[in-house]
1. Upon calculation of distance in nm of label points 7 Å out along Cα→Cβ at positions 22 and 158 from the atomic coordinates, which of the structures P, Q produces 3.2?
2. As an exercise: distance in nm of label points 7 Å out along Cα→Cβ at positions 118 and 174, calculated from one structure in P, Q, equals 1.8. Which structure is it?
3. Assuming -1.04 is log10 I(q)/I(0) by the Debye sum over Cα atoms at q = 0.14 Å⁻¹ as calculated from a single structure, say which of P, Q it is.
4. Can you rank P, Q by FRET efficiency 1/(1 + (r/R0)^6) of positions 142 and 286 (r between Cβ atoms, R0 = 30 Å, to 0.05) and just name the one with the largest value?
5. Output the label of whichever structure in P, Q has the greatest value of mean count of other Cβ atoms within 10 Å over residues 230-237.
6. Which structure, out of P, Q, was helix-only ellipticity at 222 nm (-39500 (n - 2.57) for each DSSP H run of 4 or more, over all residues; to 500) calculated from, if the result is -12000?
Structure P
């Protein structure tokens, strides 16, 4: 279990000694959709009502406000967001010799699982259906800029709109912003959360199975979207997300039956990886994504793939 001792502060920044964090892979690798690289270094984004820059330093990260406000409360907020209480060391020890995760842990040791706002995560992952990260970021960012309120100096420095605001804006508004068929799923999800029919915060205390059942009861939310929300915002480390890329990895590294369904694969993985399922999923996904880019695109992408995956 990661412990935090002696987090230090300066006049305008907070230093968090959380160990190495790969900021790019963690903040801009498909878990969250409102982080952008800054020319000065690090990534700029909005967490809650604060606009911050998060940059890597030796042994941790430095968090710098970008909203003209002080650092009060930032240490707690960012420790929570970065999932500082994950059992990183236990995960590394348990899977050091795993054929897939062992090399990934050695090559990409700074990947973390975020603990986001549940509503923003639900909105983002419904948006992710049959999409890609650049388009998801564009859609989610457009909704935030139109419906959120400013907490910084740039257009992207806005709070994420509350479900009540999204529900009032309605399906057609989302369609006009470019969400397409996803709008018919986001609008009723917003209504369910705004009305209290679905209490997302309560799902943090619910069992994995109960929380998952509550999410898939929403129109348009399948098992994959539910598992993303559970893993990245609702404190369910046993959640394992399966798409075609992860399914291929499970076939390759763990001899999963070729005819296994996505549901079967997710159940198998949760049983195998246990309380480290969400972490295992992210390291597996990251390795597969970089290997695929190296194979399909070549060039500088080859340098980011593991030596074992070079083609």
Structure Q
């Protein structure tokens, strides 16, 4: 079944259920992940309803303009464009965020970083934490933390002007007033002067994929997501070396950082921070892969791995 057959115009109008069945089969034939869910989410966007609503009105005929919109979505997805970019939004930590090829798509693994930062803040007893998010992209981490702590003050920086446009839109979309988005380059030698505060918490999901590994990524990632957010064009450790240099100037006394890392990077990143007198701990993601490194300044360093 080709695209035209899947969503063709005909004398007998296609209902929502017809489309779900035909499009799911079309996606299966083209090896698209989660074919039925993908179909349902596309229809939810077109019909402006939730998934329950699709089946409450399963016999509703689609208009020709709606079918044309769906055809365009199908073409894009079969070409391996991420569904989140096609829909223009995604969910992260219970909030909705606008996304485009200017920003990295928020991942479930990164929610663990937010969870750990939240836990630390709550346990620290800080009612008005001062938070810094480096490489904010869509703003998802900064906004999630700002939403969780209404009295917090969050600064979120990114080198990309186009990413900051999206981040600001997401701040407005989520009604977040305690985040300020700034353009900044952490490799600027004056970065610690430009950021005039010291922070209780620093969070970051930096570019950590080695340049040599980009070609082996899934097309959805390597062909569509912004390379500047994926790779440091080196060994994947460039940003962590810089963090180890500047965090001691940016963190408050007893402040803590939470950073995401890539596959098999835990030992290397812990070693980088140990040289600059940081005590670090590694937490695994939901698949049991080391994913988050947390740390604070300490005379003694001890990198330990703990299951979460």
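What follows is calculated from the coordinates using simple rules that are stated; it is not laboratory data. These numbers come from a predicted model, not from an experiment. Cβ atoms are built from the backbone, for glycine too; each structure is taken alone.
1. The structure behind it is P.
2. Traced to structure P.
3. Q
4. Q
5. If we compare mean count of other Cβ atoms within 10 Å over residues 230-237 over P, Q, the biggest value is for P.
6. Only one of P, Q returns -12000 for helix-only ellipticity at 222 nm (-39500 (n - 2.57) for each DSSP H run of 4 or more, over all residues; to 500), namely Q.
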